[in-house]
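Multiple structures follow.
Quick note: the coordinates plus some simple rules give every number you see, no bench work behind them. If you're wondering where the values come from, they're calculated on a predicted model, not measured in any experiment. Cβ atoms are built from the backbone, for glycine too; each structure is taken alone.
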Structure I
Amino acid sequence: AGFHPDLTGRENVFLNAAILGLSESETEKHFDEIVEFSGIGEFIDTQVKFYSSGMYVRLAFAVAVHVDPDILLVDEVLAVGDEPFQHKCMEKIRSFQEEGRTIILVSHSAAQVQDVCDRAVMLEHGHVVIDGSTEEVLGRRATLLRGEDRGGRSCGGRT
């Protein structure tokens, strides 16, 4: 979610929810859940430009998972924030998996990819290097990072 820095967290929740297709009444219905999940309740009426990067990501993730998405794109969200929040995010991602929703996880963490994904794609400079099962991709990634089987390519390690 892209937030407008001059708007408050509250205003950005309503703006982003509208962009993602929720009516104002639907957003009002989910607002307390969003704020509670984010854990930034006392700062919800503060302009986002005064948020730390962790607060920003907390609110963005909370909005994204409470607007009933068919596809959830998670881009390094778990690289920011404290461990309890990361755990809460992983629980929410797992509940989406159990519901059969599509999750696209962008991560440098092989452990997160192993934990969450059943399919993985490794990119290098925007090009697909490996596409397959998580086990296959992580195995090939490890080989590439050790310098074996490069086939003329270097490897940045982004899975």
Structure II
Amino acid sequence: MDDETLHITRRHLPHWTLEGSTYFVTFRTQHGELSIDEQKAVLEHITSCNGKYYTLIAAIIMPDHVHILLTPTDGFKLSRIMKGIKGASARKINMLRNSSGSIWQDESFDRIIRDQKELNEKVNYMLNNPAKKGLTDDPWNYHGWYYNDQM
């Protein structure tokens, strides 16, 4: 790893940035849970940016949190991508609710994926999340699941 390209920042949580890396990102709702329509709207926004700002490997939208596996496109920083995802999805949710205000907690948890084994573990964790919460018997067909099988 080239130390000149690794950047570490900290607010409440540490954030490591390494160009060309794949990240596992989790962010939570500020208060309450998302409806199924709201979850679908978040997933629609995340998938609509695939190939432009990042390569999306997998995403799972749960009632109170979101997990994403992505690799930023050259020239795009994870912090900017997350600001865009959270901002645009919050606007859409507020439109659906006919309300205003924060939807997401300010910070996200992010982790650099180190190898294929860890990537596979995160995909399996994400896939099984709705079943563990009793939301579906068939995670592959869960309304908030996306997997890029071309990866």
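Upon calculation of log10 I(q)/I(0) by the Debye sum over Cα atoms at q = 0.10, 0.16 Å⁻¹ from the atomic coordinates, which of the structures I, II produces -0.34, -0.88? Numbers along the way, then the final one.
Numbers: I: -0.43, -0.91; II: -0.34, -0.88.
Derived from II, not from the others.
Which structure, out of I, II, was FRET efficiency 1/(1 + (r/R0)^6) of positions 110 and 134 (r between Cβ atoms, R0 = 25 Å, to 0.05) derived from, given a value of 1.00?
Working: I: 1.00; II: 0.35.
The correct label is I.
Compare distance in nm of label points 7 Å out along Cα→Cβ at positions 54 and 70 across structures I, II and report the one with the greatest value.
Numbers: I: 3.6; II: 0.4.
Largest value of distance in nm of label points 7 Å out along Cα→Cβ at positions 54 and 70: I.
Upon calculation of helix-only ellipticity at 222 nm (-39500 (n - 2.57) for each DSSP H run of 4 or more, over all residues; to 500) from the atomic coordinates, which of the structures I, II produces -14500? Walk me through the intermediate numbers first.
On the way: I: -14500; II: -11000.
Label of the source structure: I.
Out of I, II, which structure matches 0.75 when FRET efficiency 1/(1 + (r/R0)^6) of positions 30 and 102 (r between Cβ atoms, R0 = 25 Å, to 0.05) is calculated?
On the way: I: 0.75; II: 1.00.
Computed on structure I.
Supply the structure label, taken from I, II, corresponding to relative contact order in percent (Cα under 8 Å, 6 or more apart) with the calculated value 32.
Details: I: 16; II: 32.
This value belongs to structure II.
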